[in-house]
1. When helix-only ellipticity at 222 nm (-39500 (n - 2.57) for each DSSP H run of 4 or more, over all residues; to 500) is computed for each of 1, 2, which one produces -5000?
2. Taking 2.2 as the value of distance in nm of label points 7 Å out along Cα→Cβ at positions 293 and 333 derived from one of the structures shown (1, 2), identify that structure.
3. Starting from the value 4.2: which structure in 1, 2 was distance in nm of label points 7 Å out along Cα→Cβ at positions 349 and 509 calculated from?
4. Assign the value 16.5, calculated as mean count of other Cβ atoms within 10 Å over residues 37-44, to the correct structure from 1, 2.
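Read-outs: derived from the displayed coordinates by stated rules, not from any lab. Computed from a prediction, not measured in an experiment: that's the story for all the values here. Cβ atoms are built from the backbone, for glycine too; each structure is taken alone.
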Structure 1
Amino acid sequence: MLSLLVPVVQTAPPMDPREPVSSWPGAGVTMTWNVARQQPAQNATIVHVATDGTFLYVRFDAQQSAPVVAAQHSNDLVTGGSNIGQGIAWTDDAVWVDLWPTGPGGFQYQFESNPIGAHNESSSENADFAPSWESRGVQTARGYTVTMAIPFSVIHGAKRGNWRLQFARYVRATGEMDVWSSDPAQTTPDDPARAGIATVPVVARAKIPMPRLAIYGLGAIASRAIGGSTSRIGADFSVPVSQTASFFGTFHPDYSDVELDQQSISPTVYQRVYNEVRPFFTQAAAFYNDFNCSVCGGFHTTLYTPGIPTPREGYAFEGRQGNFGLAAFDAIGNARVDAATALNYTSSDTHWNAAFQHVTADIPGIVDDTNQAGVSWWNGKYLSAYANYATEAGALVPSAAQGEWLDTGGAFINQHFAIAAAFRRIGVYFNPVDGFDSHPGIEGFGAYAARVWTFGPRDVLSSIGVDAILDRYDGVTGGGLAQADSAVLLDVLTNSALDIQLMSGSDYWRFGSLLTPISQNAGFSITYHSGMQNNLNNFPQHGASATPTQIALYAGHYGEGVLDTWMRSSTIRAGMRGTLTLTIDDTAQWLPYAAPNIQWFDDLSYAYQVSANSSFAVGLRRVVGLPPVPNGGGNCVGACTNISIAYHLRLAHEEFYAAYGNPNTLTTLPQAIFKIIFYAGGQKGT
């Protein structure tokens, strides 16, 4: 673990990245370790840091032999959901700073920029964290330089003394992931246990952060068939009661989720699991569902806030003190109340985590209560284990024994090998009203194993990976096998940005008394500029290029027939700031007792980054034909066409959204929505 003393300056160092590095104080620190390959960094990066008590100033001087990638021009394009480590990196080269002002068990803040200064930020306290801050970047003859000015006023818990701090860098072309402070066992750059210690001599800010008030106005022009034109006004507020705790609430909140439109302008025809964007639920999102899981085999959670209807009003609390975190909310709707409480603990060395969560849904005729507790451990290197237990009680659970959920497992994972296993038992009636459970009434095990071989940057191959998953679940009340999934994948990545995958597997699920082969298939995919990196630490196991081109085929049994699925998509640059995406997918299901079900899905979308603070997207989608059965095709029969348009403008204290249609529906909704948000006091997400 490395340490540094942050130099104090009376005047800010020059933010123009073209100024010589000698104008910054101190000698700088060097990123020396590539955690993606467990080897010394191949590209030199020198970081300078300083403070005047109001801002933390950071300068990265990055040398790079590979071509510099900097396609993103707009700030804050990744919002909604917990997005630590999920911003500009993976589409561009990037550098970032991780801050833990109160230690590894406290809030994490991340500030990230690409080589031309387009930036993103995130916080483990608030998934909607998006304050104003400054970053600039310029490409140089040997690489690029980025400068940052991060205001202490947006960081809860900022104080004089020791902080945990990490500098990190991602090289898009090679997958290199360099850090400043590390040890040989480190597998992720954002690991607080391996972060360095930065001594901050002065912080000139109030003891209590500034309260925040966000007032929005929304207008919708729509046909009478979908409810007609309407208008709406509401507010969200947050009142800090200490450096790391706040009381917050909402009155008449927005129901439109218009903030998601640009993210889903190119949707699929299948059901989505949505990110939460409503400020009332995003502020304390990281406190809830703080439970570990291995070989999960589906989406199981006792709290899924996107499934809660937008309340009429809501009140909540969130905060951290030392190693403990506490959060609670009460969402009051029309004839409905949804409430949750969470208590978390993280040890100072981050080896232990414990959590408790209570969720209640009170709707006419139904009161549903769910309690969940869990504990997880890792040895600081490769071994981890966890156990979770939950119970549900209420009108929908006639048998207490069948309203329980037990989940326990463990894993061994290093840079080249992983093995994990889990046992779980889910009662027949365990399906919380405010949760999400893909398959109640099963018990059994899941297992996963993977091996990766990596090669040098000058070799033809970048890596070869093999992984396999197997699970077997019986019905908890008898009847034999209820779910059986298996899959094996071979993934070959080349240093020329080509990704070739071969896979085979099967999925059997019981519907009623019948065990149905949902799929028995094999297939391949070939992707150019996939953005993937074959490593086992999930950072980034699934990256994302800004301009991928893919063709894939999956074929095999589905339901009572045979299903062939072709997927073809390509994203290309349309000028310096625009991207054009074309998708053509089709499915053909051949049935022994009926005519085949054949369906096409076509999508054409265009996105344009107008400036650092504004962006625009338009999408045209068409679904034609009959979907596979059962459970395929998004319930479109015949022809379904959707056109969607979305525009976003972000200013210092305001945001503006304009949208036409709804990209999350199969057919166009004839409606136009306009929304403006005004922030008074604290900034967005602080």
Structure 2
Amino acid sequence: MKIAFLGTSLLLLASSVFAQNKADFTGKYPATKTVKQEDDFFGTKVADPYRWLENDNAADTKAWVNAENAVTQKYIGKIPFRNAIKSRLSELWNYEKYSAPFKEGKWTYFYKNDGLQNQSVLYRQQGDGKPEVFLDPNKLSKDGTTSLAGTDFTKDGSLVACQISEGGSDWRRVFVLNTETKQPVGDTMVDVKFSGIAWKGNKGFYYSSYDKPKKGTELSGKTEHHKLYYHILGRPQSEDVLIFGGEKTPRRYVGAGVTEDQQYLIISASNATYGNELYIKDLDRPDAPIRPIVTGFENEEDVVYAEKGKLYIITNMDAPNRKLMVTDADNPKPKNWEELIPEKKYPLTVSTCGRKFFVQYLKDAVSKVYQYSLSGKKEAEIELPGLGTASGFGGKRNEKEVYYSFTSYIYPPTIFRYDITTGESEVYKKPNVKFDPKQYVSKQVFYLSKDGTKIPMIITSKKGIELNGKNPLMLYGYGGFSISLTPNFSVSNLVFLENGGIYAVPNLRGGGEYGDDWHNAGTKMNKQNVFDDFIAAAEYLIKENYTSKEYLAISGASNGGLLVGACMTQRPDLYRVCFPGVGVLDMLRYHKFTAGAGWAYDYGTSADSKEMFNYLYKYSPDHNVRKGTCYPATMVTTADHDDRVVPAHSFKFAAALQAAQSCKNPVLISISKKAGHGAGKPTSMLIEEQADKWAFMLYNMGLTYNGGK
């Protein structure tokens, strides 16, 4: 049969006999052994037959990974239009991409990717002079799997500390370059993790790390006590001085920054992904102690600016949507804070440039941005091109202009230059992507979740699509850690949209779209709300005839991988295709690996109480796979160097699904090599992965791909 979409000549063709779907899995899954492993949780015995897959360095685990990848690639390889999708992706991806420029010393720096380079290159120029390459990460590895994970310059721009990630790992190497000569200064540092680099003058910097886990568990071992060190250039790393953290003041996460005037060291310390303490040290007085600003982890605070002995602090203390406060650095306790910009109806974030505050509110998941004076007076609203996501608005205090980026699902990311004095914006860099936004529409709808809560969702498609229930639809979600899903352009999604697909993103509870209350409504024993919101989104899209169960796919990564895993085990009847990516899928043991214990604010742990264990056990995807169930066509994705959410989550989930599957829908797992949780992946790998996913999705819906014609 033929499905035509109004207003376009594009066609998606269904296979001639859907009952004999060529997408059926007719091969053989690798044999996965089981072991007799039981754990006792408050008197409840829980089997864990695939525990052995947690040992990612074991020979039998590596053999299993290779066998699973072979099955997956054989299946993907038989999809007749997979290479056509890859070719179209490569064509669309091949355009110049720029970052916003930033000034360091006498140079202006920016990142640029010619189109298909595996990693973006760091360039620089003086004034209107010809740009030159400063650092090309593509030369650090032959396959592009080594990435530049961060750069931090001294105040005068004469030195830069570069963080290097290998294979996507969160463990970093750091080397320092003299920016004039581009030559290294001092030794390369190792084992730096979850850290920025905060320079004090040109002689040294602050950084954070953990003790490296024992040999063989570098990518999975639990990291417990973060340590803040001070490193002096020219001295060995072994002589670095412990400043904060470690055994004396144990905190799971410790970060530091030095104020632009170089007077204060600000330390943030926390034990979870929510809630932090703040400390301050006066660097003009070498013997000054580290003093607390805020202790305890009930709230979140951050020093966003400092000048003339004043600290400007954003906080959610008695303000779930956040407010901006000011205080004297000599007396910075909360009782001395004065309100500068009050809490309002929508969540607030603040950045600074040119001695101005740029205040961004998130209104129904889209950006509104205003310029304020240091005294808290609103001076201007920045006019944005439409409903979308604005980012940037950061720079040094003497700048006269600031750069920002704007994007939406149908607006490629464009960089604007904003004149702080006149309040005028102009386009600085516009991408030359092969895309006509006039052919597409992106609209926001609101639907009701199971308990009656109103949830926003943005739906994007080509104009004129007929709502006949036969449109392939990708439903993407996250719902956690106060992270907001705001409109964002994607070349990968364009391949799907230009062929008549629909892309839908609901803003689930657990995110930060409506402040702390929205976040907390999706945490711990409220976590089921997140899954209910996502399931309700699927039901709404089916009810309104955007799609049907036969043409609905769901996708999510990390916490979003948990979302997909929970929803497909709770409602396997509702979707045709599922993509749980790098997911947190074993909710009883997640806190035993890497930094997982820090996620307890959102999830709780199985050790907290019998009630918390029971709640987690009820939805944990790994523990709710039921034998004899027909699960949707599923592609689990993970990576061998993921030391954020260890791949064992995905290994065990895939093994359980394959053993339980009662129908011919494929259950595959794709395990990327020399890759991590997602950051720093080379372009070539991203294109391969996205081609696999779109091909798998359309093939299992009985559809084909028309090459974007």
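1. On the way: 1: 0; 2: -5000.
It traces back to 2.
2. Checking each candidate, the match is 1.
3. Considering all the candidates, the number was obtained from 1.
4. Working: 1: 16.5; 2: 11.2.
Structure 1 accounts for this read-out.
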